[in-house]
Every structure is written in structure tokens, then in C-alpha cells.
Structure P
Amino acid sequence: MIDDLSPALILIFGGALMPLLPRNGRNIVLFGAPIAALTQLCLMTPGNHVLWELFGHQLVTVRVDSLSFIWALIFCIAACINSLYSQHLRQGAEMGRLQDASGLIYAGAGVGAVLAGDLITLFVYWELTAIASVFLIWASRTEKAIQTGIRYLIIQVGSGVLLLAGALLLLNTTGSIAFDHIGLETTGGKLIFLAFGIKCAFPLLHNWLQDSYPQATPTGTVVLSAFTTKLAVYALARGFAGEEILIWIGATMTAFPIFFAVIENDLRRVLAYSLNNQLGFMVVGVGIGTDLAINGAAAHAFCHILYKALLFMSMGAVLHRVGTMKASELGGLYKSMPLTTFFCIIGAMSISAFPMFSGFVSKSMILTAAAEEHMWVVWCVLLMASAGVMDHSGIKIPFFTFFAHDQGHKVEEAPTNMLWAMGITAFLCVAIGVYPAPLYALLPNPELAMQYNPYTSDHVVAQLQLLFFSALAFVVLFRTGLYPPEIRSTNLDTDWVYRRLIPRALTPVLNYSFSLVDRVKESIDQVTSLAGVWLGRQFSNGYLVRDAGSASMVGIAMIVFAAALLWGYL
């Protein structure tokens with residue numbers, strides 16, 4: 001009987017209750033719902049559960065297997081950590097209630113989506129993630145956040161529309177809505193691939209991520225970083241594993257954010273670009289499609305949710321205390337926030353894949369998988385991207401936040417609940433790096449994973465060389481003044497094309513079109529007015545009110561008769 005209860009429904013129901021409960025009740029549900037969902041997930045037996053019939057087609061609303069379990073597990077863990085991190089919001093009842101409700105529903109929708117065994121169930125949860133998550137952006141209550149949230153919602157809902165259209169086309173083509181391997185052979189498959197690509201922030205489809213995440217609240221950004229894009233990676237692993245195009249898309253994703261992250265002044269936007277970079281590693285693993293590569297993608301998604309959350313949590317704590325995320329306005333905070341500094345450094349070392357930290361034991365699997373398939377160009381791109389992430393997330397984030405150009409901020413340490421959340425996450429980052437066997441046992445191909453050893457001399461020496469030379473390059477560039485300075489600026493990404501260039505180019509054309517329409521409307525009004533005057537005259541004393549003679553009537557009848565004959569002949 002316990003297998004019939006989806007962990008997703010526990011989280012969603014808990015989120016729906018939040019606005020109705022007093023403070024103490026909200027605290028119980030906020031912690032209890034993620035723990036209950038995690039417990040329920042761990043107690044479920046592998047297989048398909050909760051089968052429904054819809055118009056003769058079977059819906060598998062809960063499917064637990066080796067691929068879905070690890071994603072659902074880390075989503076539940078992230079929900080537990082997020083609940084602890086947001087505990088300080090109990091002091092602001094209205095804002096806290098909104099974020100608590102949307103955060104739990106968002107997490108539940110993510111869990112439900114990865115457990116979905118058919119495309120219709122996936123679509124329902126897919127859209128629910130979009131609707132629930134946008135409130136984490138709107139919770140900032142600034143004009144910019146509202147506008148950003150609207151753009152975010154349009155893009156995310158549009159992704160769901162493409163998913164539904166692809167599912168219906170696939171049903172028409174294959175007669176099945178099962179969420180298994182889909183491929184790119186059909187039009188429906190291509191639409192679903194595009195829907196997944198939007199949510200995964202493929203190149204040129206990525207701008208919603210950098211646009212929206214930095215506008216969320218300090219807590220909201222942490223929650224957002226965990227679910228949406230990793231859900232898309234799971235969907236690609238389930239539906240498009242082994243598609244070669246993903247290798248090149250992923251390689252591009254690892255490389256292009258490096259430039260933007262280096263010159264960006266807003267540190268949460270730096271982390272958003274870094275998120276693109278890390279997603280690229282997972283997409284490459286899915287594209288390679290071997291057992292080792294899929295293991296690497298799953299392990300990296302698991303570790304990435306933890307260390308990226310840790311980095312966003314440390315930045316959220318700084319934003320909560322200082323009120324800004326501009327690198328040009330930060331520095332010297334290690335004196336006031338030493339524990340936050342320490343936890344941020346652990347997150348930075350994890351994302352940089354230092355040995356003994358979580359990123360190393362997952363990223364090395366993807367690099368090894370690329371090398372085993374002799375994809376040396378891709379391997380080199382991934383290696384270069386690893387050096388880049390060391391620069392912009394491993395060094396830039398902690399250095400410019402806590403050490404460089406001391407701005408004299410005298411603030412309190414982060415709230416206790418934030419410190420506990422960061423401490424637990426930091427512990428997991430180190431524990432996985434030191435002893436990765438429990439994580440490897442959860443991977444989609446556990447037998448192969450348990451045979452993999454990331455701590456070979458080749459892996460360790462090569463990674464340490466890469467990291468130390470990256471650090472040396474940063475020091476040299478910074479000391480010589482060649483490193484891009486931290487200044488107040490707005491950096492232009494590819495969204496400038498459709499948000500600025502195209503509107504500016506179309507404005508004259510649209511203005512001319514509107515003026516032309518106005519002139520045509522004026523002319524029509526004038527003709528109509530003249531015709532009305534003429535008809536009025538004719539009806540009052542003109543030809544139309546005169547007695548028609550018999551000859552006129554015969555002539556009119558002949559004209560009508562001739563027209564009818566001509567029409568029939570033609």
C-alpha cells in the first residue's frame with residue numbers, strides 16, 4: 001500500500017497547506033514534508049506504481065528505477081536543506097509563507113517529474129515546476145523582479161507547450177506516450193528535445209537563467225538552483241541518451257559561460273553562468289551515452305546540486321547581511337562572516353573538482369568516459385572548461401566577496417539556520433569526495449560505478465596541475481592588472497538581440513505600419529461617410545424612391561437573368 005503514495009504528493013500537499021497554517025504549524029510542515037517524502041521514497045520498491053487509464057492509454061504516475069531514484073533522492077535532500085536554510089523567514093510572515101509554499105510545491109513537482117513514467121504525467125509536473133518557481137522570483141517584490149518573473153514564466157510555460165505538442169505527435173506516430181528513450185527520428189521527438197533544451201538552458205536558449213535567478217530572493221535563488229535545470233538533464237538522460245548532438249551542445253555549454261562569468265560584476269550572475277558550465281558536463285555525459293558516461297552525468301547532477309546550493313547559500317547569506325551582490329561593493333567580509341567564508345571556500349573547491357571534494361569524484365567520470373570513446377577534442381574542451389570554472393567560481397567568488405578590496409562592511413555572521421544548512425551541505429561535499437562509494441552504489445549502473453576509482457595517480461596529478469596553473473594564471477593576471485576589473489556594469493548576452501536590437505529595429509517599421517493603417521482607416525471612413533450622404537439623398541428624393549416603369553423592370557430582370565446564365569456557364 002505504501003508504494004501507492006508518491007513522495008511528490010507529500011511535498012505538494014504540504015506546500016498547499018502552508019498559507020493556511022500558523023507559524024508553528026508551518027514549521028512542522030516545512031521540515032516534516034521533505035523528511036516524510038524522503039522516507040517514503042526510500043521505502044518504495046523498484047517498479048511501476050500508481051497506474052491510471054486515460055482514453056485507453058496507461059499513465060504511469062510513479063516509476064522507481066535506478067535512474068529516477070537518484071534524482072528523486074537528491075531533490076528530496078535539497079528540499080530538506082532548503083527548508084532549514086529558509087527558517088529565518090518565519091520572522092517575516094507574509095514573505096515567508098509565500099516562499100515556503102512555492103518552495104515545497106516546486107520541489108514536489110520536480111520529484112514528481114523525475115518519477116513520471118509517461119509524457120502526460122511529465123507534462124503536468126513540468127508545468128507545475130514553472131508555475132510554482134516563479135513565485136520565488138516575484139517574492140523579491142521589485143519592479144525588475146516582476147518583469148523578470150513574467151519573462152521566466154512565458155519561457156517555462158512555452159517549454160511545456162512544446163513538450164505537450166511533441167507528446168501528442170509522438171502518440172499519433174507511435175501510439176505510445178511512455179516516457180522512455182524517444183530519439184530525434186520523429187517530429188514529436190524533436191519538439192520534446194527542444195522543450196528539454198529550453199529548460200536545460202542550451203546555448204542561445206539559456207538567457208532566462210541569468211535573467212531570473214539573480215532576481216530571486218536569497219532563499220529563492222538557492223531553491224531555483226536545485227530543480228529546474230537538473231530535471232531537464234534527467235529528462236535528456238531518459239529520453240535522448242546517446243544522441244551525438246548532445247555532446248557538442250554540452251561542450252559548447254561548458255565553454256561559452258567562462259567569458260561572461262569572468263567579466264560579470266553581479267556574483268549571483270557569475271554563479272548562474274557557472275551553472276551553465278556545469279550543466280554542459282552533464283549534457284556531454286548524456287550525449288556520450290555509455291554506462292560510465294550516464295553514471296558520470298547522474299553523479300555530477302547529484303554533487304552539483306549540493307555544491308552549487310552551498311555557493312548560492314553563502315552568497316544569499318552575504319546578500320541578507322550586506323544587501324548587495326556586486327563584487328565592486330564587497331570584500332573583507334571574512335572578518336565579519338568567517339563561517340560563511342569557510343563554507344563558501346568548501347563549495348568553491350568542490351565545484352573546482354579538487355581531490356577529496358565531491359566535484360572531483362563525479363566530473364572525472366565524464367572525462368574518463370570521453371577519453372575511453374577517443375573524443376579528444378571534447379576532452380580538451382572539458383579540460384579547458386574545468387580550468388575556467390576554477391577561475392570564476394573557485395577563486396573569483398570567494399576572493400572578491402570575502403577578501404579583495406575591503407569595503408569596511410561590519411555585519412553580523414549569517415543567521416544560525418543558514419549556518420546549519422551550509423554546514424550540512426559542506427559536510428556532504430567533503431564526505432562524498434573522501435568516500436564516494438555510497439554515491440556510486442546509487443548510480444544507474446552501480447556495478448560499473450563500484451569498479452571505478454577516481455583516485456588514480458593520473459587523475460589526481462593531472463587535476464592538481466590544472467588547478468594550480470589556473471590559480472597561477474589568476475594571480476598573474478590580477479597582479480599585473482590584466483584581469484577584468486570589478487566595476488559597475490551591465491554585460492550584454494545574446495538576449496540583447498531579442499530584448500533590445502529586434503525591438504529597436506522593428507519600432508520604425510511598426511510605427512509606419514500603424515500610421516498606414518490609420519490613414520487607410522481614415523480613407524474608409526471618408527468613403528463610408530460620402531456613400532451615406534449619397535444614399536440618404538437617393539432615399540429621400542432620388543432615383544431609388546421614384547416609380548419604376550415597366551421597361552426599367554424588364555431591363556433589370558434581363559440583366560439579372562444574363563448574369564445567372566453567365567455564372568452557370570462559367
Structure Q
Amino acid sequence: MFAELTEDTLLDLDRMRHSAAHIMAAAVCRLHENVLLDIGGPSADDGFYYDFDLSTRLSPEDLPAIEKEMARLIAEDLPFERVEMGREEARRELEQRGQRYKLERLADIPAGEPITFYRCGDFMDLCRGPHAERTGDVKAFALLSVAGSYYRGLETNPMLQRVYGAAFASKAGLDEHLRRLEEARKRDHRRLGRELDLFSITDDVGPGLVHWHPKGARVRCLIEDFWRREHFAEGYDLLYTPHIGRSGLWETSGHLGFYRESMYSPMEIDSGQYFIKPMNCPFHIQIYKSGKRSYRELPLRWAELGTVYRYEKAGVLHGLFRVRGFTQDDAHIFCTPEQIESEIRATVRFAIRLFNAFGFKDFSAFLSTRPAKAIGEPGLWAHATSALETALKSESLAYTVDEGGGAFYGPKVDIKMKDAIGRQWQMSTVQFDFNEPERFDVSYVGEDGREHRPFMVHRALLGSLERFFGVLVEHYGGAFPVWLAPLQARVLPLTDRQAERCRAVLGELRAAGLRADVDESSGKIGAKIRTAQMEKIPYMLILGPKEVESGKVSVRGRAQGDLGAQALPDFIARLRDEDARKI
């Protein structure tokens with residue numbers, strides 16, 4: 001039994017969520033005929049799911065009935081029985097039940113591995129397990145949504161119906177999770193992007209291709225300007241590189257061999273093939289190789305806001321979080337082995353400082369080490385991994401080690417951050433690469449007069465601007481701080497008679513370098529205030545006859561409400577101070 005379950009016992013929670021998925025599948029089979037089952041189990045976001053092939057199209061309105069049937073199964077307190085079968089017996093069992101997807105999954109089980117089913121009541125499912133002891137061990141659950149899911153994730157396969165749910169050890173845990181989901185729904189960047197007129201993605205142009213509207217583009221410009229200033233201050237130089245390159249470049253880099261399915265079709269130019277770039281690194285290497293390099297030049301820190309294009313399946317596209325064209329805050333560091341530790345430490349510090357400026361304070365990291373199959377000398381791997389780990393420790397970052405989880409070409413660190421509602425986002429990546437320097441024969445002349453391989457580090461701090469912007473929108477719920485707000489202030493005339501003074505105030509605000517506009521619509525002042533609040537503008541300046549006579553402005557804050565009358569120069573000084581200090 002699960003009497004000892006707490007929110008901290010993750011293994012028990014996974015077993016309970018796996019069991020909840022099994023119970024949900026049993027409930028669906030009770031409610032519908034000829035249900036074809038695929039797979040289900042615990043999901044990464046504190047929940048569970050199951051994929052079905054049904055003749056009936058499920059909708060959110062069907063979920064309460066499934067929940068009710070699940071509650072009956074839980075109340076029956078049925079035991080979960082593990083049944084082991086031989087492969088031929090399992091095949092006959094699934095054929096008899098008409099479970100063709102499960103038959104294919106059976107074929108995936110390697111020879112020699114046990115083949116197990118789990119039974120509760122009259123429902124039996126091919127499943128590795130483990131499960132709880134009884135259905136009654138599942139206490140607090142809720143079904144959340146229905147979505148489409150291609151069988152095996154391939155668009156050429158049938159579209160199945162995936163039902164998502166959440167399960168927790170206590171009702172309090174479930175209620176808190178549902179509260180967070182509701183808060184996340186309110187902050188959804190796709191909805192806020194439409195409401196605040198920040199960006200759009202249209203079928204006419206193509207899925208996963210983003211249009212930045214004026215307000216969203218203004219925020220992006222502010223992010224980019226800040227990014228450039230900070231990189232110059234950190235000793236980086238900026239690069240600009242082409243959007244296409246000859247096929248031979250991508251053959252040398254290995255992309256055509258290992259990444260071709262994510263690259264768009266080639267273009268025929270001057271009897272040769274060119275590809276739109278999926279990554280910036282081969283171009284940066286070409287710049288490195290444009291001249292002979294000495295150890296005296298290193299380290300070289302080169303950064304680019306480089307737009308790349310990658311083919312993502314339609315089913316995984318998601319607002320700004322998963323797109324087909326995006327701009328990376330990409331950088332590459334070329335340095336000597338002696339410089340690598342200080343460079344990595346500086347990179348981690350830089351990442352944290354950047355995120356602090358954007359309002360993120362809670363960080364952790366994931367360190368991936370050398371896999372069984374890897375290129376590069378073990379000594380180089382050890383040196384690089386030690387540099388990554390030392391940097392994490394020096395910045396007191398909590399981290400988890402994924403032994404053997406690195407790419408074949410080098411170890412890496414992923415830095416994660418929590419947003420305002422506690423969700424964790426993987427943002428920055430610091431990735432060593434022992435592969436590209438070999439492929440492109442990259443070298444520098446050392447103090448001994450001989451040629452040496454530099455250490456090459458791929459480094460993205462914000463990740464892609466599209467995804468980072470989406471995270472920012474959700475972190476702030478669209479209510480950007482003054483330094484990032486597309487409009488920092490709106491001037492509101494009480495009547496048309498104050499319009500001329502409002503225009504003069506607007507001119508002073510803009511002359512001070514502030515972002516502002518005037519609402520000269522015919523609506524009443526209350527409606528104008530509500531509109532500005534809905535647009536999440538930080539400050540409103542209201543001018544009536546009294547303000548015109550006194551030369552002051554009545555200030556209203558987005559969050560603070562009425563802030564009283566202020567002299568315009570005082571308000572300008574306040575706003576510029578907030579902007580400069582990134583409050």
C-alpha cells in the first residue's frame with residue numbers, strides 16, 4: 001500500500017501515475033467498444049497519459065465520464081496482477097484481443113527480456129510496469145485534456161487520441177498542481193501574443209514561421225540591444241554570417257550525414273547545391289580559418305544573433321517554443337587548454353547575470369559526461385568535464401550529473417531556470433566540441449612554434465530569441481517591466497480640450513528617450529484606463545483641466561493604481577531611473 005507516500009517519494013509517485021494511466025485505459029475500455037490501445041504511463045510534468053485509437057472522437061466534455069469510471073475502478077480496490085508470458089503466448093493473447101498496436105510493440109521487446117502483462121479486473125495490458133499494488137492506491141487524480149498523437153511519433157502513421165491526466169499523493173498536491181496549470185493557462189504566450197498584438201504565425205506563410213508585430217519587435221530590439229552591450233562588455237566580438245552555404249560545407253561539418261532530416265531541401269545555384277543553414281558554427285569556423293592563428297590571439301569569443309532554419313514535424317510545433325525559423329544567441333569560444341577553466345567560469349557567470357537582469361533568480365544545471373562511444377582523447381574529456389564542474393561549483397549552482405549522457409563530440413552543461421510560477425526551463429547550453437575542430441582541421445600556433453588544436457565551445461545563453469521571448473511573456477504574464485515594455489507610458493486626455501497639452505507631454509517623454517503614446521480616442525477616461533490596463537502599459541498619465549492649469553500630470557501605475565499628481569520632469573526622472581536599473 002501507499003500509506004507512506006509523500007511528495008518526495010518520486011519512485012512511488014511514478015508507480016502511482018503509471019497505475020493511474022492503466023486505470024484510465026481500463027475506464028475507456030469500459031465506456032467504449034473496440035478500443036485499440038497503444039502506450040501510456042507517467043509523463044514528465046507530474047502527470048500521466050495514454051494513447052487510444054477510437055472510432056469516437058473524444059472531447060473535453062467526455063473527460064468527466066472517464067473520471068467517474070476511473071473512480072469506480074479505484075473504489076473497487078482491484079489488485080494489479082503481474083502476468084509473465086512467453087513471446088508466442090503473448091502474441092496469441094494480443095491477436096485474440098485484436099490489439100494490433102500492442103502486437104507491434106511486442107515485436108520491439110528484445111529477445112530474452114521478460115514479456116509482462118498487468119491485469120486489474122477484466123482489463124489486461126502489455127506493460128513493463130511497475131504498478132501500485134491495488135487500484136485503491138491511486139488517491140488524487142484529474143483528467144486534463146485530449147490531444148492528437150501520431151503512432152510512434154511519425155506523421156505517416158495513424159493519428160491516435162492522447163488523454164492527459166495528473167495524479168498526486170494528496171488532494172492538496174493535486175489542487176496546487178491544478179492551480180499552477182490554471183495560472184499557466186492565463187499566462188500562455190500564444191494567447192497573450194494575440195491579445196497584446198506581439199506576434200503571429202499564419203498558415204499562409206507556413207507553420208513555425210514567426211511574424212514579429214511592432215510591439216513584439218520593440219521588445220525583441222530591447223533584448224538584442226542589451227545582449228549586444230553585455231557581450232561587448234564581456235570581451236566578445238560580433239559576427240554576421242550568410243543564411244546559405246554550399247553542400248560541401250555541410251558535408252565537412254557532418255550535418256548532411258547526421259542531421260539531414262532536419263535540413264530543408266537544397267537549392268541549385270550555379271550548378272551547385274546550397275542549403276539553408278540549420279546552425280551557425282561552420283561559418284564561425286570558416287572565419288577562424290581565414291587566417292593563421294597564434295596562441296597570443298586566444299581566447300577568441302565570437303557571438304552572433306544568427307537566424308537558422310530547421311525542419312520540425314508539424315505535431316511538435318508549439319507557439320514560439322518550437323518553431324522552424326529562429327534566431328540563436330549563438331557564440332563560439334576558441335581557446336587554449338590552459339584558458340578553458342577560466343572561460344567556462346566566466347560563461348556561467350555571464351549567463352546568470354543575464355538572466356538576473358531579466359528577472360530570473362532560481363537556477364540549476366545538468367552536467368552530461370563522456371558516453372561509451374566518443375571522439376577525442378579521454379584526457380581532453382576529463383579536462384573539459386572538470387572545467388564545467390568547477391564552474392558550476394564556483395557559482396554555487398545545484399547540478400545533476402548525467403554519467404555518459406554527453407554527445408559523442410563533447411561534454412556539456414545545460415542551465416535551467418525557474419519562472420514566476422515555479423516552472424523549470426532549460427535555457428543556456430555550454431557544449432564542448434572535439435569533432436568540428438578535427439573535421440575542419442582547426443589549429444593555432446602555440447608558444448612552442450607548433451600547431452595545436454584549440455578547445456572549441458558552443459555557447460548559447462538565451463537559446464533562441466523566439467523561445468526566450470515566449471518564456472518572458474509567460475514569466476511576466478505579458479506585464480513586462482518598464483525597461484522591456486513596448487510602451488512605457490500612455491498619455492490620456494480627460495476631454496478633447498486637453499489633446500494639445502497631451503501632445504506636448506508626449507513630445508517631452510519621447511525627447512527624454514521614453515516609449516509613449518497618446519490615446520486620443522473618443523471614449524470616456526474610464527474606458528481609456530481599462531484599455532491601457534488590458535494592454536499592460538506600466539504607467540498612465542491623465543490630464544484634465546486641473547493638470548493643464550498646474551502643469552502637472554496625474555500618474556496611475558499598472559500595478560499601484562493612483563500615484564497622485566507629479567511634475568512631469570519628476571515623472572520622467574522616475575521612469576528613466578526604473579528603466580536604467582531594470583526594476
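Consider the structures P, Q: one of them gives 4.3 for distance in nm of label points 7 Å out along Cα→Cβ at positions 191 and 327 as calculated from the coordinates. Say which.
Considering all the candidates, the number was obtained from P.
With distance in nm of label points 7 Å out along Cα→Cβ at positions 79 and 479 coming out at 5.6, pick the structure among P, Q it was computed from.
Q
Using Cα Rg over 2.2 N^0.38 Å, single out the structure from P, Q with the greatest value.
Evaluating Cα Rg over 2.2 N^0.38 Å on every structure, the highest lands on P.
For structures P, Q, calculate mean count of other Cβ atoms within 10 Å over residues 71-78 and state which one comes out highest.
P
Which structure, out of P, Q, was helix-only ellipticity at 222 nm (-39500 (n - 2.57) for each DSSP H run of 4 or more, over all residues; to 500) derived from, given a value of -24000?
P
Taking distance in nm of label points 7 Å out along Cα→Cβ at positions 263 and 375 as the quantity of interest, name the structure among P, Q where it is greatest. Can you show the working numbers first?
On the way: P: 2.9; Q: 1.5.
With respect to distance in nm of label points 7 Å out along Cα→Cβ at positions 263 and 375, the highest-scoring structure among P, Q is P.
FYI, it's all coordinate maths here, none of it is from the lab. This one's a predicted model, so the numbers in the text were calculated from it and none came from an experiment. Cβ atoms are built from the backbone, for glycine too; each structure is taken alone.
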